[in-house]
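The following blocks contain the structures, represented as structure tokens.
Taken together, the values in this text are just the output of simple stated rules run on the coordinates, not laboratory data. Computed from a predicted structure; not experimentally measured. Cβ atoms are built from the backbone, for glycine too; each structure is taken alone.
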Structure P
Amino acid sequence: MSTARDDGMALLRQMIPDLTSADSDRLRLRDGFATGLGEQSVETVFGRLWVRPGLGLRERSLVTLGILIALRADSELRIHFPAALRNGVTWEELEEVVYHSAAYAGFPAAALAGAIGREVLNPPEESTA
């Protein structure tokens, strides 16, 4: 019987294939301030919310990106843009999320997301046909 943490780690490894066991260990922060946040994220966000049946991973990625853009959550956008591609969101759809967010979250938030997308995403291969 798996736990929410097990489910969360399995999903994170699927969404972020280069997640190492060292990264996994860092999620279990032991020293410092607010040390439970990483573990809470794995268990609650990924192990309980992302695995719910109401939306697929693709749809959850789109919703998450819109929220992260509005919050100007640059660190999380760096993770969730590539994860969204792995979850079936296309390059063009990622661009549309950024464009659409400009109207609702403001141009500065969308511009930041666009800059992060250019930083972390590889452009699709150009067709030579």
Structure Q
Amino acid sequence: MPVKMYELIQSYSATKLDNIHGMILRGTIYIIAVVIIFALVNLMPDKEFPITIYGQRTLCIYVLSSFVIIPIHRLMTNTGIIIEETFLQIIIALGISVLTFMITGSKYVNKGYNTLMDKICYYLIEAI
């Protein structure tokens, strides 16, 4: 299977497939995706865990994470911090990820984000 088929944005001829084979491969990809979705839904536990609350805040974490990561990257670049050792790079990347996760997933940040979004939605709907 051509790697470009996974992107689902190119025509069949661009990936050097005829229409029949292209439709079969694309259909297979869709079927596999649906099976994986159902498998993941069935793997979710029924009981809540302490980390479940962060799952409810994923939009806030996703949207705001760049506002934490970019300043950290700029700070490290501007101060000339260069880390050569791979293991140390991994540890620092994990630390920054956890820090970003904890900051953007906190209840205070989430409450502020939701309040701001509610006000924006209210004014947009009111304007209509």
For -22500 (helix-only ellipticity at 222 nm (-39500 (n - 2.57) for each DSSP H run of 4 or more, over all residues; to 500), calculated) the corresponding structure among P, Q: Q
Among P, Q, which structure scores highest (criterion: FRET efficiency 1/(1 + (r/R0)^6) of positions 55 and 87 (r between Cβ atoms, R0 = 35 Å, to 0.05)): P
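2.7 is what came out when distance in nm of label points 7 Å out along Cα→Cβ at positions 39 and 63 was calculated for one structure; which of P, Q is it?
Details: P: 2.7; Q: 3.3.
It must be structure P, since only it matches.
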Origin of the value 16.0, where mean count of other Cβ atoms within 10 Å over residues 71-78 was derived from one of P, Q: P
Origin of the value 36, 26, 20, where semi-axes √(5λ) of the Cα gyration tensor in Å was derived from one of P, Q: Q
Per FRET efficiency 1/(1 + (r/R0)^6) of positions 15 and 103 (r between Cβ atoms, R0 = 41 Å, to 0.05), the highest-valued of structures P, Q: P
Value 3.0, calculated as distance in nm of label points 7 Å out along Cα→Cβ at positions 95 and 111, assigned to which of P, Q: Q
